[in-house]
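Take a look at the structures below.
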Structure I
Amino acid sequence: MEKIAIIGLSCLFPGAKNPEEFWQNLNEQKDSISSVTIEDIGVDPAIFYDPVKGKPETIYNLNGGFVRNFKFEPTEYNLPPELLASLDNTFQWSLYAAKQAIQQSGYLGNQAVLSKCGVILGTLSLPTKASNKLFAPIYQQTIQPAIQELLQDKDFHLPSLPTSIKASSYNAMISGFPAALVAQALTLSNIHFCLDAACSSPLYAIKLASHYLRSHKADLMLAGGISCADPLFLRMFFCGIQGYPENDLSRPLDNTSRGLITAEGIGMFVLKRHSDAIRDGDNILATICGIGLSNDGRGKHLLSPNSQGQIKAFERAYTEAKLSPKDIDYMECHATGTLLGDTTEFNSVETFFGEHQATPLVGSVKANVGHLMVAAGSVSLMKVILSMCGNIIPATINVTDPIGSDDNVIAPKRIVINATKWRSQASVKRAAISAFGFGGTNAHLIVERGEKEND
């Protein structure tokens, strides 16, 4: 099976509007988590805040990873600027990231190539700020009678949005339209769709994009994931399932961690058949060797997938890549900061890798930027590619009491808590990325980079 080359990438992550800034933040061990503001959610967070976990309709944790100060240029695309300016961040971030990734690949403006380029994007089918504005009259019509009955006051009326606040109807099409919009705006092929495989969505998108390349239905593919749900809606949901830490301690791969921190952003990759990339002299940043997918259906809890499904994804990835776990230098874990979820993942790694006497170094980028939900896999892959190119594995920050697997096969000392020079067992650097989504959508991707970028 032919390998897939990654020849371009782009991102908008908390504290970083491009891969260069993201890499700098990783090297500086920057914590890009911050407190939610009025600008982030549209109202004063104090209205909803209550530090006691479990109270309905309140938020007990104010921390998150946010993309701020983003400026979109609607005139740079092949669609009416007025239309693009009326769209929310779900669409504008997608356009920005797609264009930046294609530009880095060297094919921006090359219509002969772009006409054979598809796009697959992982998206979260939750309300956004703009879609909530569109549906506000429906919410009002549904909720107002219930409140009137509760208060025994027929004269009670919910306030309406000011008439000056308008949102394009396209903002309601958050499930599938972002990929179609990218294809139209950049004049790509008719291969374009979105998917939702929860936190593993970007790796699922890459797997499907690889299929289109290997079957020669496309010659170039964009794949990635975007997380841009309404921050207040998302915060209410995770407070409802008590996924946030009550004490603000979210420290992936640390025994003191008590929950995850949600974040927003987008990561995008340009993919090409490896043989074609070599032929055309493309700048190959990394090469995908194999991807294993699985679904475990149900686990112990929404935030703790079943170990058997994770192991199945491992098995399928190494079978496809024709590699052994012993070939892996470093593994970027899914590790969100939920202690049960992180230890379950470590034990899955112990079960599978231990059979092969493999003990890779491990880490988690969620300590830096939070959990980007359906874009989480793109952050992990971005970190690994930049680490390979920079020959340094950045530290997993905020780890003071590192976890280990039950039998210590993956011992606490294997967690990279200080920046470490990349030491490979051969002339090729190899790494693995895990992403485990809610509901049991599991993915494990193996990537490599030779001593020369075009190896």
Structure II
Amino acid sequence: MPQHWLSKDIKINILENPFVWRNLWRALGFILLPNLLFWGICTLMNLARPIINLDYLAVSALMVMPKRGLRIAGAILFAYCLLIDCAMLLMQLFPFLDLAATVYLLPFLPKAPMRFIVMVALVLAYMAAMPWLLARIGRHVPHKSVWFYCVLLAVCGWPVRSATYRIVPAEYFARDHYFIANSQTALYHEHHGNNFLTAMRQLPELKPIAAHQDHASKQLLQPASDKILFIVAESWGVAREASVQRAVLQKIYDRQDKLEFIREGYFDFGGATVQGELRELCRLTTEGGYAFHKTDPAEFAGCLPNTLKQQGYRTIAMHGASSRLYDRHNWYTKAGFAQTLFVEDLADKPRCYAFNGTCDRHLYDQVANAFKQNPQGKTFFYWLTLTSHSPYAESDMHQPRLDCRQHQLFEGDICNNMRLNAQFFDGLAELTDRPEMRGVEVIVVGDHMPPIFTNAPIHKNLRWNDVSWLHFKIK
């Protein structure tokens, strides 16, 4: 009896076809290709990022479209997704750095350390090359397979986007984003809010710091001393071990018998350098941009230099980098500084690696001379240091006395940052020996925790997002 066709064994062998599997693997590789650079960066620098950034699914789908206009749209979308991807990684190194700050700082790139220039060049090259590569490869990849995987990954990935491949304690600033698949754009907007256009504005919005936000300027003696040296120290965080913190400050403590008192502490703060300055000088913070020349001078009326100037103080500010950086030449004056010193005014001084600025170790004389020139009057001298800026160049270490091995500090950025800070305080200790510094009240406070690029566990050596302060008065 002939077998009915419904009772026959139907063999579906489409998935046994090696050609089909080859096409599927090619399509999957094509979709994952835009993530390639970031896999390498995150591995080398111990940064957190989703293995698969779902943002690039739409890019892949557009880049295999037959119409040229759609492929151009895919290239534009890729550039946007790439910038967001970069911002999410930079956030882990420079907390609170957003696209507005990144765009603002681009004109200063030629003076930036070579590490930053190379990184920006690499990103720009990747931004240009990857769309071209995707377009070329897309001609030889089965379009339907690409679209199939894009839909599959989107449908399967989005509902489980909170799934992680590495379990770490909850962190701030994207340092716990070890997701299997997630959208970097969605994560960016979760962190910075959804008003992207507002974030890109350059006009800063000044507002008082939060009531719970600590600041070192509150430590100033009352009534105010006639001579005040106030230092915001670049990238001075807090060592995890008290013995390391003391080692950094050892030369200051060696002169304790020459001081009326000495106190130290730390507090939590996240923000850029200029936000650390505003925290101390004005009890303000800023959002939205850094074009301070657009701000109303009245917003700075309550700043400490303005208050002291009204009390008869000579007010001086010094920083070894360009006066244009963060519009300091503008807002320093609004804040109440009658005299400013920047790299443009210090042309005869040797330069160091950070922003090709004046080395801090060659500026102690400027401080001493300011107090020497006004022995009977009142002086408020503000100094924003520079040499300890990332990447903590070994070439700027003329006295690297801190023994990192003895203190079990990780070599690289962590060790070098500590050494540069110790070097600065060694110089400050010598400054206190000068006769013109008698009676000067000194406060030193960090602007923000040091950004660490090397692949080292930060928490073993540094307190996360904390800054140190030191307060003493010379007899």
Structure III
Amino acid sequence: MSRKENAMKPGYVLRSVIAAASLMTIAQTSAKAQPAEAPARPNLVVFLADDLGNDLTPWGDRNVRAPNIARLAQDGMVFDRAFVASPACAPSRAALLTGLMPARNGAEANQKPPRADVRKLPSYLQALGYEVVAFGKVSHYKQTGMYGFDHFEHDTFHDPDGVASAIGWLKARKDKRPLAIFVGSNWPHVPWPESAEGYDPAAISLPPKTVDTPTTRDARARYYAAVSKLDKEVGNTLEAVDQVLGKDTFVLFSSDHGAQWPFGKWNLYDTGIRVPTIARWGGHIRPGTRTDAMVSWIDILPTLVDVAGGKAPAGIDGKTFAPVLRGETDKGRSEIYTTHNNDGSINVYPMRSVRTDRWKYISNLHPEYVYTTHIDQWVKRVDSGKYFPSWREAAKGDPAAKAIVDAYYRRPKEELYDLSVDPDEKHNLAADPRHADVLKSLRFRLAAWRAEQHDDHPVEGKPHFEEGSLYGEPDPDPKPQ
């Protein structure tokens, strides 16, 4: 029987309509049963420098040769006001990897790990389906194994092969899961290269609050040589990332605190806590942009979770800055809090600070102590502070040099700086009656924050009280800094 004849039969049209409707219903039901495929989670690359201040071209330094980092800045977003939670290696990295300030995660003194009960960054990303790996100095050396990475390598002091191993591992990887890879360089942490490697000590400019001597210039040139070694590692890593993962990978570059230089590392001045930070994310971050939004290293954890498509966890101190990355806002934190306790007994000088858009307030908890670090303690070591005796010698006849050396050793109970006119933090306004209201307000805010953090733990280490007792032979078996 032909289709035309069938069509003439009674009820044929009705049956056809019902059948068609049934097929549509089945198709719709099937579509509902198969949820739309979730968007692919981006691969994440976090590259961490070690003891690097804002001594790079994107932040105005004209001494350094670091073309790969400069290129990364051109391809992404530069942060002009990114800060760490603490200016020493272990507490700074623990804050990044927990999203908690030192008093809350337990890593307050340098070389101290966070508490075992604190949730760590790898577990947040693993819950989203990521493979999370670490190469080189990501946490504080051997502490890396405490953080729950799926795989980690080269976690010893100044291991020269960490970055190269990360690149080799990445190129050989077969796993199809989204990847979060943390790569930690040891540069420019001391020991710096033995020579300046093409940098002319006489031609470089020196940071503020530096005594200009020949040995100081030699040390600074070797620091720049170390920064150039870091830059080469960054370039090699980015080349492999672009080749294997693609340019739509989320890349974050930063440093754990400022340089090992007087008023840098182990200090709450901006030279100690403000760090170079760049983010690149093809298709999401507009290339060649920069932001003055204030962000903290505790914000990196929730930001990575946010970028990965998860929900930024509640109950931590960090806040996501993904909206800044996407260009949705240029507003960051209104306040940056930082803490420092000690680094063994070489540096015992607990201090706290709060920084706003304009003001910096520092509370030195024990101003009766003499401030010391590896710089003045290990003066026979070329890689630490061999230049520092030349500062003391210059201070005997140069009032400007004496003021710098005195400011290094002796700190007042309170420091207040107007960063809008004094970005180098040279002029302490704490005793200026014109700023008494600002001082009182920031003092109160810092005290309230410390109470919320339960930041009231006793001093660790043996403090120094006399400048004359600071000089001697270097530690014959120094611990990693």
(message) Say we calculate distance in nm of label points 7 Å out along Cα→Cβ at positions 278 and 310 for every structure; which of I, II, III gives the highest result?
(response) I
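Once Kirkwood radius over Cα pairs in Å is calculated for every structure in I, II, III, which label goes with the largest value?
Values: I: 22.4; II: 25.0; III: 24.2.
The structure with the largest value is II.
Given that distance in nm of label points 7 Å out along Cα→Cβ at positions 46 and 398, derived from a single structure, equals 4.1, which label among I, II, III identifies that structure? Walk me through the numbers before you get to the answer.
Working: I: 2.5; II: 3.2; III: 4.1.
Source structure for this number: III.
Where a number appears in this text, it was derived from the coordinates with a stated rule and is not lab data. From a predicted model like this one, the values you see are computed outputs, not experimental measurements. Cβ atoms are built from the backbone, for glycine too; each structure is taken alone.
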